[in-house]
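Once you scroll down, you'll see the structures, which are given as structure tokens.
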Structure 1
Amino acid sequence: MTEQNRLADGDAAPDFALPDADGNTVSLSDYRGRSVVVYFYPAASTPGCTKEACDFRDSLAELNDAGFDVLGISPDKPAKLAKFRDAEGLTFPLLSDEDRSVMTTWGAFGEKKNYGKIVQGVIRSTFVVDPDGKIAKALYNVKATGHVDRLRKEIGV
């Protein structure tokens, strides 16, 4: 994956319409007028992804109070997302990008190193989208552990 495929601060955030854990369609444009944290993760119910999701869950009240909504996106089927949501008590939308088209558009799918090997996969990434639909912050290759705390410091929450 090359840097040209990545979104940068100030770019228009590509809209999407994806099914949530209950099969309802959620669009980024539904959140116009609010800031949104959009994060891409490899797989529900895996250790790193669970840690990251639970950190967002535990910070959700503060993020919401500061005007930020949270959307998590993975290639998992909605039924798996529902199990993940229910098992971890997640109260923000988890969206299914089974064909990885949204991830690809956002630069969150492509070549990455996994245990020293170059593979195609989900690149753990987080974006802050401003109320006008522009990328306020684009963070690629983030680590699951400690990421939400670092993000909160960067956005002043």
Structure 2
Amino acid sequence: MRYIMKLMSELSVENLVQKYLSDEMIIQLATTSNNQPWLCNLHFIADEQSNVYWISKSSRRHSQEIVDNPNVAIAIAIQTEKPLVGLQAEGVAEQIAEPTKVRTIMDAYMERHGTDASFVDSIVAGTNEHKLYVFHPKRFSLFDQVNFPDQPQQMWLVNNK
């Protein structure tokens, strides 16, 4: 079992969501355009406000769809054998272009994923096809049979300012 029962003081949905976001490395991102859904897998990092960041080429389908419709969803399969743990969220996504913010986030991304420094530098400079994106969550849905065996479906409405 990958995750064990937490102390009762740590059992808030918000704390668990933030822990899972800091532990995991891959999200599934769902976008739509003209009533057609699309789903892709992406490496990511998250900040203390539970915003999720990834890099992708602006020519990719999901990146283009974010421009037309920033309302997206993410999912993370945390524990795929019983007891199950999964995380889903809805929110809005956008590209980040401000160089100072891109540098700060990309430095953290590089540390987490072992990304090459010259690759990061080219993204910060805007000379790379890859761009930085952020997902601002509005609501998380946590399905957690480990920490909430009697009622595994838990919700957290995010109050990001």
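Every read-out reported here was derived from the displayed coordinates using simple, explicitly stated rules and does not represent laboratory data. Quick caveat: nothing in here was measured; it's all calculated off a predicted structure. Cβ atoms are built from the backbone, for glycine too; each structure is taken alone.
Miscellaneous remarks
- Computed 14.3, 42 for Rg and Dmax of the Cα atoms in Å - originating structure among 1, 2: 1
- Here distance in nm of label points 7 Å out along Cα→Cβ at positions 56 and 88 was derived from just one of the structures 1, 2, and that gives 0.8; the source is 1.
- Given 24 for relative contact order in percent (Cα under 8 Å, 6 or more apart), calculated: source structure among 1, 2: 2
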